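What follows is calculated from the coordinates using simple rules that are stated; it is not laboratory data. All values reported here derive from a predicted model rather than from experimental measurement. Cβ atoms are built from the backbone, for glycine too; each structure is taken alone.
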Structure 1
Amino acid sequence: MKFMQICLAGALLATAAPAVAQEQLSIATGGTGGVYYPMGGGLAEVINNNVDGFSATAEVTGASVENMGLIATGDADLALALADTVQQAYNGTGRFEGQQLPMVRGLASMYANMIHIVALEDSGVTSLEDLRGKRVSVGAPGSGTEVNANAILQANGITYDDIEEQRLNFNETADALANGDIDAGFWSVGAPTSSILNLSTTNDIVIIALTDEEMAAAIAADPVMSRTTLPGGSYTGIDEDITVLGIPNVLAVSSEMPDDVAYAITRAMFENVADLQAVHPAANETTVEFTMSATPVPLHPGAIRYYEEIGAAVPDRLRE
């Protein structure tokens with residue numbers, strides 16, 4: 001949607017007029033079985049309660065790749081997306097080869113996804129190599145999960161020719177595992193996530209750990225990834241810590257968003273981050289420090305205004 005520039009001359013201020021309708025903002029998220037949707041809903045509430053003149057709504061989408069397109073076309077005003085997808089969109093690489101989206105800007109980095117590779121305990125799948133010849137959900141079409149899954153597989157010599165890939169969203173992947181319709185599935189998501197939580201309460205699951213060599217290969221192919229820890233107890237039956245690959249999530253907007261709007265949203269989010277944390281524990285990572293270290297594209301000037309106002313050091317790489 002196009003943003004309304006509110007510029008009232010002094011003479012108009014003295015003129016009686018009906019109340020100005022609130023500007024509607026669309027937040028592109030993901031499927032209902034992941035973290036983007038509740039996080040987007042929490043952000044919408046923060047905007048609705050703290051940014052005068054604006055009303056926001058979280059929208060269900062196919063997630064990261066689709067969300068970048070929605071920002072480019074103006075069909076979404078804010079979007080959550082994986083850092084590597086945002087970077088590819090900005091640079092015109094990977095899934096965005098030949099369709100660079102130079103208008104993409106960051107407001108903040110929200111939290112790190114953890115890449116889960118999940119199977120049922122009795123499936124016999126215990127390693128990445130075991131996926132060869134198996135039915136594997138690589139994520140919904142247009143999702144960052146598929147970008148991540150493809151990167152991990154290809155970096156370790158496994159192509160879609162080696163598996164029976166299926167493109168299912170998080171809830172569909174969990175249902176397909178429970179029903180025996182697939183052997184394993186990828187999630188790139190904040191932990192814990194509802195779809196895996198629900199699956200683990202009715203089925204014995206395993207989360208496949210990559211070897212050090214497999215992790216190193218994936219990070220070499222996609223340097224936005226890094227090692228992180230999925231804490232034991234995150235899901236029923238997963239009692240020990242597991243080292244997994246992590247990747248930041250970015251709150252992205254268009255460079256066409258007015259500076260005052262970007263500033264107001266960024267300020268409202270950080271001043272009311274406890275409201276986001278009450279929605280999902282992943283928001284415990286929503287800090288200014290994480291934004292400065294994890295954001296892969298330039299920040300919007302309105303966001304920079306807020307960060308400088310509170311005394312944060314904004315790296316040169318995050319300036320246009």
Structure 2
Amino acid sequence: MTLVQLRHFVVLADVGSFVQASEALFLTQPALTRSIQGLEDELGGTLFDRLGRRIALTPFGLETLTRARRLVSDAEAIKQSGKGLHAGLIGKLRIGLSSAPGALLGTPLMLYMGEHHPQLQVRISRGSTNVLLGELRAQHLDAAIVDIRAMRPSADLKVDLSFELGAGFLVRQEHPLAQRSGPVSLDDLMAYPIASTPLSDEVARTLIARYGPQANPDDMVTLCCDETLNIVEVARRSNTIVLSVNAVAVDLIRLDVSPSMTATARFGLVTLAHRQEAPALRILREQLPGWVAALPSLPVKV
């Protein structure tokens with residue numbers, strides 16, 4: 001017994017004629033007859049009474065039809081599900097977002113998936129770069145968007161769709177340093193609390209090279225938190241200075257610091273190098289560049 005035979009049986013029962021069923025199934029009438037006879041032989045019972053040119057379901061045929069419809073329907077659903085999974089339209093997508101990507105991309109990601117792919121289950125995990133990469137290696141995530149400057153080179157990870165975002169020292173508009181004319185010095189900054197997420201060694205070296213040993217984040221940063229939105233909110237409500245990606249707080253002002261430094265944060269989409277990707281990851285790859293391009297810029301205090 002095959003699903004093809006069951007489908008032939010269901011169609012024949014629906015139309016009630018070997019001629020019409022053959023046309024609907026694009027089969028010759030003898031081929032359809034052999035298919036039904038083979039099914040009856042395997043099931044051990046007659047499905048149709050042949051009444052001249054007419055056919056009618058036997059009691060056994062009526063009972064079998066209900067189950068056959070269910071099997072054919074389930075098979076078609078599985079087929080459609082497979083197509084949907086391959087296209088990334090259904091199934092699951094598990095994405096890790098480190099602090100700044102989570103603050104900037106989490107909402108666009110959920111809005112887009114909810115509107116365009118409502119059957120796709122999206123799971124977003126937040127955490128530090130190291131934590132998320134550990135989850136990726138454990139195959140608890142399909143991909144992660146993290147600070148790639150904080151990554152160690154590794155053959156088991158693949159990075160693409162990398163992008164840079166401007167960063168700097170951000171303050172609220174009422175901050176005393178925002179009221180001054182001209183650039184401010186590191187000493188001016190360090191007169192206030194400085195908040196930041198954990199910074200990579202590369203960023204630390206850049207700060208020290210530009211401003212000297214006192215700019216070492218281990219000493220300079222007084223408020224450290226893994227969550228970007230938390231430190232931004234502190235800056236909104238106090239004279240704390242936040243060192244962060246500009247786009248996370250367009251209501252803040254980026255200070256002009258002397259000596260000047262064009263700071264950027266570099267992020268990327270990270271996947272396992274030797275693992276087949278989740279089909280739905282294609283959607284994220286297609287949309288991510290547009291979401292990044294739409295991120296707002298931040299004015300500089302002059």
Structure 3
Amino acid sequence: MRITNNMVSDRVIADLQARYAAMADTQLQISTGKRVNQPSDDPTAAAQERLKTSELSGIKASQSSVNSAQTALNSSETALEGVRSVLSRANELALSAGNGTLSQDNRNAIADEIDQLIKSAKDSMNTKVGNSYIFSGTKSDTAPYADATGDTFQGDDNALLRDGGAGVVLQNNPSFVPVNGTPAGASTPLTAGSILGGGSASGDGRVLDTLTQLSAHLRSGTTADMQAIQSSDLKAIAANQTAVSSAVSAIGAMSNRADAALSRLTDLEDTATQSIDDLTGVDLAKAITDYSAQSAAYQASLKVGAQIIQPSLLQFLS
């Protein structure tokens with residue numbers, strides 16, 4: 001078989017292109033940090049990577065949900081501390097007003113402060129996180145209390161559930177035992193209605209009802225009213241303080257569960273990320289060594305090819 005110059009040239013060029021392609025592929029792996037940059041590099045690994053990437057996306061979505069739940073729980077606890085401060089101040093005022101030594105003007109002034117405490121309690125329950133009212137149940141676009149609707153709770157008592165990962169459900173408004181639960185002692189989701197109630201018209205004994213009755217007793221100032229302040233009003237304030245403490249404890253327990261869920265999701269994220277790296281990642285040290293060897297081989301091929309492909313007599317004469 002006669003070996004022509006064209007055959008030699010084609011073979012040398014084909015070999016050079018193959019070496020250059022291998023070197024370019026290794027350089028791509030080094031720059032991207034991935035062994036599989038397109039499905040044809042390793043179809044099996046590429047398919048498994050897609051599954052793992054989908055799993056990782058689900059984990060990240062759950063992490064975002066848990067972070068959102070933690071933010072809402074922290075804000076809820078802060079708001080309840082505001083209500084607890086209102087009740088503590090109301091208790092101090094009731095004790096000072098119930099001893100019978102104050103004038104009616106003094107009692108009226110205390111009643112005015114109680115009225116302001118009622119507004120403060122509503123302000124705390126109207127807390128928002130982002131665009132959502134966190135104490136309105138599932139009606140998160142509606143403020144729990146508004147001036148136009150007075151003491152009537154505008155939300156609902158539905159549970160706010162959030163994804164906490166596979167098999168884990170977190171409740172943004174954890175259940176607690178409110179004042180005058182129905183049935184007695186039963187728990188209900190934490191909402192503005194379950195804390196503040198519906199005011200004196202509802203007769204539910206919750207914060208708004210209790211403080212409104214206290215204000216009315218202070219303004220009336222009769223002997224029976226003074227006795228009511230010392231007995232039923234103080235007792236109602238104490239019951240509401242217990243209920244708020246129960247709600248704060250429920251938030252703490254749910255926060256701990258959210259922390260545990262987030263820790264578990266972080267471990268799952270690390271595992272999924274490592275699995276993806278094992279499937280498609282590149283051994284950087286080996287890739288750099290391979291690239292150096294391929295580069296040296298390519299340079300050597302260029303030199304040898306230049307010596308093999310000599311100009312023909314006709315090329316020389318032309």
Next on the checklist: With mean count of other Cβ atoms within 10 Å over residues 22-29 coming out at 17.0, pick the structure among 1, 2, 3 it was computed from.
Outcome noted: 3
Item to check | At a computed 6.3 (distance in nm of label points 7 Å out along Cα→Cβ at positions 46 and 182), which of 1, 2, 3 | outcome: 3
Checklist entry - Which structure, out of 1, 2, 3, was helix-only ellipticity at 222 nm (-39500 (n - 2.57) for each DSSP H run of 4 or more, over all residues; to 500) calculated from, if the result is -10500? => result 1
Checklist outcome for this item: Working back from 11, 37, 30, 15, 6, 0 (P(r) over Cα pairs in 10 Å bins from 0, in percent, for residues 134-229 alone, computed), options 1, 2, 3, answer is structure 2
Checklist entry - Comparing structures 1, 2, 3 by Cα Rg over 2.2 N^0.38 Å, which one has the largest value? => result 3
